[in-house]
Structure I
Amino acid sequence: MKLSKSDYAIEATADGGFYAYLKSNILCCAYGDSLEEACDNLAGIVDDFVSDMYMVEEFV
């Protein structure tokens, strides 16, 4: 899933890394040593979250 910059926020952490989270669901979050790594990790988390939602929908 391609995220636009308005979909997520990034914050710097005290240890020099970056924390990225989805604005519409703060449970979808990721950490990275660089901005790009945090964004890439977040995109993977969002993909997993969306596919899990579809699996639950099919089960119900």
Structure II
Amino acid sequence: MATTISGLILAIITTDLNKVSGGGCPVFVAKDNEEMEKVSLLLSRILGGVIHDLENGVYFIFRH
């Protein structure tokens, strides 16, 4: 039987670390929007989550 994690933010990706504080998940800092999109896509595939864009330079990966 497999155990899965759901209902949690699995990762945060941002271009500005000042927009993110605290929390219990990994934060990835990208150098620009292009890298942020690429890292988000790769992490969502690896972690099996969905990308959510907060439209302020922060993406997060969430598993529903």
Structure III
Amino acid sequence: MPNPKRRHSKARTRTRRAHDALNTPQFYLDKDSGEAKIPHRIDLATGTYKGRKIIDVKEAE
């Protein structure tokens, strides 16, 4: 297997690793329920997306 001929500098290594940080998860508060939701997802409990009914949800018995 090939090995590097020269050592990478600290700046080069740290520049590459700058994108490895974990992001905080994004969410918004639902206007109706006040519950935290992930954006751009259909709410499976109500079947709505952006305030419009998308899918029919069966009620629990």
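Read the figures in this text as sums done on the coordinates, not as results from a lab. Note that this is a predicted model, so its numbers are computed, not measured.
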* Ranking I, II, III by relative contact order in percent (Cα under 8 Å, 6 or more apart), the structure that comes out highest -> II
* **Value -15000, calculated as helix-only ellipticity at 222 nm (-39500 (n - 2.57) for each DSSP H run of 4 or more, over all residues; to 500), assigned to which of I, II, III** => I
